[in-house]
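Visitor: Read through the structures below before going on.
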Structure 1
Amino acid sequence: MSLEKQTRCPLCNSATKSLWPEKKVKKCLTCGLLFRHPASSREELEVLYQTSWNDPTNQIDETGATDSYLGQIYIKELAKSLGKSDLKGLQILDYGAGRGAMLKALLDAGAEVYGIDPFGFEFLRSNGYKVFHSINELPDGIQFDGIVSLDVIEHLDYPWDDYRKLKEFLYENGWLYISTPNATGINARFYRTKWREIANRGHLFFFSPTTLERTLEKSGYKNIKRLQWFINYRRGFITSVFHWVFQFLKIDGELRYLAYR
């Protein structure tokens, strides 16, 4: 069944209730997953993404909000989370590579990098990156030490299917780093239907720690761990202090997880 027609929970197949009818958001009564219903059709979403890629630097909600500054910080924190001093020599796939900030940061860190992005493909290829349109285009026999996927999972129709396929391209002890907006964060709790992530029509799911962990388990991953990173977003001293506190309390705007094959 297509997601736009899904009435029961797509994750656990339980009954749901309408949480925010005006925003077309349902909540699972069992696992708590929030999902858009009815969702936009895949055709409607493709128009949204293709239009955004006509002006990628000014449509970053759809083309990728990570910039070079954040990319470098994420690489440093990821290496520490993996117990490494750097990522030099690793073969890494960026799933949902956007405008290429993480691709560049990974390359600068000495990794061998490939990317997948169905709509940013031409943009990335023109900038010299090794990219594919989809998982199905990955060459037979290619294997990765790790996969990064930043703010992608919320855009996918059935994300557990995508990440299960990706798992098969990891080495035996390979890892997945994934991030997504935090549906239990302070902004989501305070703004509710006015939360900026709800306003994004491309967001089909809104994950809590529990539902993201369950999604990764359904995708076949193990040793799933939530990461606590302290990121300076360079938005002024007072705002940075608040961000640090929210990150310390784990109610900041981003969920970050590391999971293994």
Structure 2
Amino acid sequence: MAEPTAGRRPLPPALELLWGRRERGRRGPRPGLSADAIVDAAVRIADAEGLEALSMARVAAELGFTTMSLYRYVASKDELLQLMFNASALGAESLVIEGDGWRPRLRAWAVIQREMLDRHPWITQMPMAAPPLAPNSLHFVERGLQALDGTGLADMDKLRIIGLLSSYTLNEGRMAYDAARAADEAMKGAQAAQESGTPPEPPLTYEDLLRELVDERTYPHLHRLAWSPARDHPRSEREEYLTGIDLILDGVQALIDRTSEGQ
């Protein structure tokens, strides 16, 4: 049965545009310019230089138009960000996640999300006041919920699991991005020191700082961790990320078991 359209409440401007309730370029077209071209240029800038480099003026210069001409198609920078977020998940509607059972499928879903963040790290800089409601984002959520088919879990529990995995993935992606930027700045500082004739200081790792700061009496557990032989051979960031995903999935399995026992 078709959903009723009469009396629908107005959406926020960006969602009106994303869901086709507002025509693109409603103030008159400019040859060679479109909302899609604006979004593509904005994504290129953010991918290369981060969200702080993005502005309507910068996008206009990239495309060779005036800033005011962009507002014929995109009402504001906030609206542009929403369009960019939707574009980052392009193809989600046709995404097929394979795997024998819910666990490998949901693990693959989380990894796909993390790979998207690695391609577009500026997403980690975006304000997240509410869950995304763009069409492509909802397609991706739908694929995650679909991965939990056959578990016997309630729909709201499935949505909570999707939210937990997304929050963890977003946080890990943000930390990885910040660490990469810090490492880049440290490298630039080392190069500058070398050019000035000053021997560069090797960067301090988290393990170095722990060993410098924690004493055994005050922080016995942290001290044991800091001086554990395993800390001299740290795993990669991706390995740590996947370990966290597996811990969350262990919890999902426990919830499935409790739900099955209660039926």
Structure 3
Amino acid sequence: MVLYGVTVGSSIGALFLAGLVPGILVGVLLMTAVYVMSKRKGWPQRTACASLPELCSSFREAFPSLLLPVFLLGAIVSGLTTATEAGVIGVIYALFLGGVVYRDHSPRELFAIAIESAINTAIPAFILATTSVAAWIIAIERFPTAVAAFFAEANFGPVAVLLVINVILLLVGMVMDLVPALILFAPILLPVAMEAGVEPIQFGAIMVVNLGIGLITPPVGNCLYLGAIIAKVDLMTLVRASVPFLVINIIALLIITFVPQVSLWLPSIFYGS
């Protein structure tokens, strides 16, 4: 959202708010899918349902962590900090929670944590480096300009325009990392989307959700590689298992695309229409 806002000149605070309801929507749909899959496949229930006192106790324990996104979003929306400054605050608060509140880590463990984080970051960083080369090739071949010319010459209706844009972004997300894809295509596709009646804030939500799907689609899919590392499973096994969740994400993307209030409701409250 920060990259999109800086690239097209939209309010980052409004974009963060625009992503809140779509994020909840995606989460609820994925949880529903997991529930249905668990019932159909007969996955065992490892723990009994929590009682009300247990839920209250867990909520009290998790409450300091739940405050983190509230602090970050509140600081940005209120204008107290920039998005970058809020990120620094988030890191400091997370260190405070881990070291002081929950005492999960001691100061001596910070170096080992940093090393482990560097190792886990190396693979997606390498992928990002290689996709940056692909982004450079696309840029010098004037592909974004060709896309803009294609929409200018085609006589599509608003629904067809949005469908074609989503298909293009899905294909781009398969071969390019989210960051260069946002920077390259946001300025090109936003005017086309606005001609179809889409607000810039809504289009930001569409782009981020769409290109986020690319994180779980091969061959680039950074989240696939990280998931395979964490779960210690074969990549292709993980790809096959991710297909139902990919379908759920596409359904959520279509809802966000064609129901504007999903992403515009909260920004309209805090920033006006």
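Coordinate-derived values only; no laboratory data. These numbers were taken from a predicted model, which means no experiment stands behind them. Cβ atoms are built from the backbone, for glycine too; each structure is taken alone.
Visitor: Work out the source of -9000 here, i.e. which of 1, 2, 3 gives that when helix-only ellipticity at 222 nm (-39500 (n - 2.57) for each DSSP H run of 4 or more, over all residues; to 500) is computed.
Guide: Values: 1: -9000; 2: -19500; 3: -26500.
Traced to structure 1.
Visitor: Which of the displayed structures (1, 2, 3) returns the greatest value of mean projected area of the Cα convex hull in nm² on calculation? Write out the running numbers ahead of the final one.
Guide: On the way: 1: 13.7; 2: 22.4; 3: 17.4.
Answer by largest value of mean projected area of the Cα convex hull in nm²: 2.
Visitor: Between structures 1, 2, 3, where is mean count of other Cβ atoms within 10 Å over residues 38-45 highest?
Guide: Working: 1: 14.5; 2: 20.6; 3: 8.0.
Going through 1, 2, 3 one by one, mean count of other Cβ atoms within 10 Å over residues 38-45 is largest in 2.
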